[in-house]
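Structures follow.
Values quoted throughout were computed directly from the atomic coordinates according to the rules given, and no laboratory measurement underlies them. Note that this is a predicted model, so its numbers are computed, not measured. Cβ atoms are built from the backbone, for glycine too; each structure is taken alone.
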Structure 1
Amino acid sequence: MSENNKYHQDRKLIMSSVRALWGEITPSLRSVSIEIQETTILWQCLFDADGTDDDFELLSSAATEVIADFKDYDLKEIITKVPFLNSMNHLKNLIYLRHEKNYYHE
């Protein structure tokens with residue numbers, strides 16, 4: 001795939017992800033990132049320690065919305081708890097990042 005096609009594919013992926021997150025973000029969600037690896041879309045959601053099964057289900061539903069736009073791809077969901085103050089590692093395209101700076105005290 002050419003660099004231009006990769007750029008457009010990432011752009012489409014980002015726009016699809018933003019739309020899928022409308023109304024699905026919960027207070028415990030710290031970040032959402034996404035990337036394509038060959039024929040698989042990786043969807044990563046990092047939650048604070050108080051993330052619940054209901055929170056996870058909302059973000060899993062959002063992932064289903066994204067994969068519906070990419071019928072030729074498989075989906076791998078990564079839903080993990082990373083308690084506040086622990087650093088996070090994101091995939092290529094960072095879609096959502098919770099504001100935390102005002103709550104961090106050194």
Structure 2
Amino acid sequence: MKIHCECGQPIVDFENRTGKAHLIPDEGYSSLLEAIDQTIESSGSGISERDVTCMKVRGLLTQSMRTCWQCSACSRMYVEMPDRTLQCFTPSAAASARGALGTSRK
């Protein structure tokens with residue numbers, strides 16, 4: 001994904017990118033933890049059962065989280081909403097928000 005920030009700076013998405021995060025809304029956090037616990041507790045002890053359990057846990061995490069990116073130039077944050085649209089959040093002071101997701105101004 002490539003995001004065009006309102007300031008004109010491109011934000012290119014890739015794994016382990018500085019300025020990228022995965023957010024889990026608090027309203028579903030407890031349910032997520034319970035689902036992970038149940039998945040682990042009901043798993044078998046063999047290697048193939050553990051592999052299946054790991055994939056189920058990853059699926060639970062993926063369903064629960066939203067991806068977020070921060071512009072390195074202006075510190076705006078873009079959050080991917082459940083309907084796959086992007087919401088832009090502008091900090092009140094770009095300097096104070098810089099580094100919120102590991103970014104720093106170049």
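Compute relative contact order in percent (Cα under 8 Å, 6 or more apart) for each of 1, 2 and report the one that scores greatest.
Working: 1: 34; 2: 28.
Going through 1, 2 one by one, relative contact order in percent (Cα under 8 Å, 6 or more apart) is largest in 1.
Between 1, 2, which one scores greatest on distance in nm of label points 7 Å out along Cα→Cβ at positions 49 and 73?
Numbers: 1: 3.4; 2: 5.4.
Top value of distance in nm of label points 7 Å out along Cα→Cβ at positions 49 and 73 goes to structure 2.
Suppose you compute P(r) over Cα pairs in 10 Å bins from 0, in percent for every structure in 1, 2: which one lands on 14, 48, 27, 9, 1? Before the final figure, lay out the partial values.
Numbers: 1: 14, 48, 27, 9, 1; 2: 14, 36, 26, 17, 7, 0.
Only one of 1, 2 returns 14, 48, 27, 9, 1 for P(r) over Cα pairs in 10 Å bins from 0, in percent, namely 1.
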